[in-house]
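Laboratory data are not the source of any read-out in this text; all were calculated from the coordinates shown. Keep in mind it's a predicted model, so treat the numbers as computed, not measured. Cβ atoms are built from the backbone, for glycine too; each structure is taken alone.
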Structure 1
């Protein structure tokens with residue numbers, strides 16, 4: 001184990017104050033989340049610990065969630081230029097090359113930052129460690145056109161992705177209850193309806209590997225699945241396909257569809273190359289367009 005990382009046993013044994021000092025920065029300028037999680041210890045696995053952080057955010061008021069989003073800095077914004085980012089944010093933005101932008105890219109970010117804040121009332125948030133610079137700009141241009149509900153949900157998901165990567169730097173993610181060689185990652189998804197600006201409930205999802213169907217399920221009211229698509233021994237490296245039955249969903253929303261519909265079943269073919277990492281494959285869709293990325 002990296003000596004700079006804390007084991008689950010050490011995490012459980014910390015005082016509340018020490019726990020907040022260590023983990024308070026996982027969520028930008030929001031130590032109240034770590035304070036709530038500290039009171040829930042002990043945890044029996046790193047996954048349970050991280051799930052507790054997510055649950056605290058999920059249970060927070062809309063006002064608290066908005067303050068959490070507003071606590072984040074703009075990408076390549078005034079705080080970055082002035083050197084006033086938190087150490088974690090500075091490192092993350094530098095990892096994507098946001099500290100060495102061309103003048104044209106810098107100007108593009110300033111324009112997008114202003115337009116995004118004017119539209120949504122909080123800064124654009126993206127887990128830059130999942131993207132290259134060109135993809136960040138392309139995603140920024142696409143997301144600034146979202147409806148408010150869908151974009152707030154997406155921004156919160158990105159906040160959790162950022163926290164996950166930060167947790168890997170300070171926590172030993174080894175599960176003490178896992179058998180040697182047992183995969184520790186998981187596969188999850190989330191469907192967002194960009195027309196109505198919110199999660200898409202009741203979307204049929206089929207996970208396949210070749211011709212073999214591994215999972216058939218539907219999204220819940222939050223646009224997610226009740227359980228991970230793959231976890232434990234079932235989570236193996238390889239190539240997979242996710243089928244999202246979007247036409248049937250939008251027909252259920254009383255939307256007019258062409259015959260045949262432009263998008264019927266959206267299939268995303270992707271690879272899992274590490275069985276000790278989390279893979280999140282969301283779908284942001286309308287009847288005419290969709291977007292995806294790898295989250296955690």
Structure 2
């Protein structure tokens with residue numbers, strides 16, 4: 001994880017190679033124990049093989065690593081993705097994916113030569129930082145046939161979709177919805193909710209429109225109409241990043257390895273990272289975001305005035 005955090009992929013793959021060698025020497029069973037802890041790929045060659053890609057982890061993990069389907073398909077005979085139900089309509093349109101199957105607790109209904117967990121693909125393909133960043137965008141929701149009811153956003157405002165709640169398994173990543181209220185005071189900024197709110201979460205006067213949907217493909221289509229997505233570290237960050245949509249991701253102090261240490265990430269070139277300076281303190285992060293939004297609004301206003309002057 002330290003090597004991955006530093007973006008030193010060569011070192012990361014070398015470490016993984018040692019682990020792979022140990023697994024083979026110990027004859028660790030491939031398909032025993034809890035599903036997310038099973039050892040799958042053992043270094044078997046992928047060239048010319050029918051490869052089953054198992055998506056055992058979170059939705060965001062699948063969205064992040066499905067970028068490797070295209071380079072995998074260049075060497076494999078077939079790429080079959082065994083994935084979460086919520087993502088099937090999106091994954092069917094990813095270049096390099098031949099088939100998608102719905103993930104369940106039983107055995108996959110497919111013939112294959114080798115199976116690999118999706119988060120192992122970077123190692124299996126010896127991915128470099130350059131190929132990782134050049135892959136984006138690799139999700140294109142317009143090809144999914146989704147319909148968001150013709151939703152449009154007026155041009156004079158800066159439209160920002162917000163996501164504040166991460167999974168309960170790591171509540172440090174979540175931000176109380178009320179903390180976003182000051183962003184609604186920024187002139188010409190219009191906030192849009194991208195995830196459903198519980199009654200206890202939403203302040204009575206919270207300034208935001210509801211753009212939620214139970215269908216991730218519909219949400220993805222909505223993102224294409226927004227100017228910016230503002231999200232905590234959850235699936236939506238990966239969805240927006242994989243689509244090449246401008247996205248600002250709010251990170252807790254001790255964040256996941258994949259976000260490195262800077263304000264940008266090779267995984268998603270259109271993403272900017274905003275980090276807690278002290279654990280649990282989101283106030284300064286919101287203040288920084290508010291300041292940056294005001295800068296964008298000022299620049300847009302200058303551009304509009306300049307264009308109007310040229311028109312006259």
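Structure notes:
- Answer label among 1, 2 for the case where helix-only ellipticity at 222 nm (-39500 (n - 2.57) for each DSSP H run of 4 or more, over all residues; to 500), calculated from the coordinates, equals -9000: 2
- Label whose coordinates, when Kirkwood radius over Cα pairs in Å is calculated, return 21.1 (choices 1, 2): 2
- Identity of the structure behind 0.90 (criterion: FRET efficiency 1/(1 + (r/R0)^6) of positions 174 and 222 (r between Cβ atoms, R0 = 30 Å, to 0.05), calculated), options 1, 2: 2
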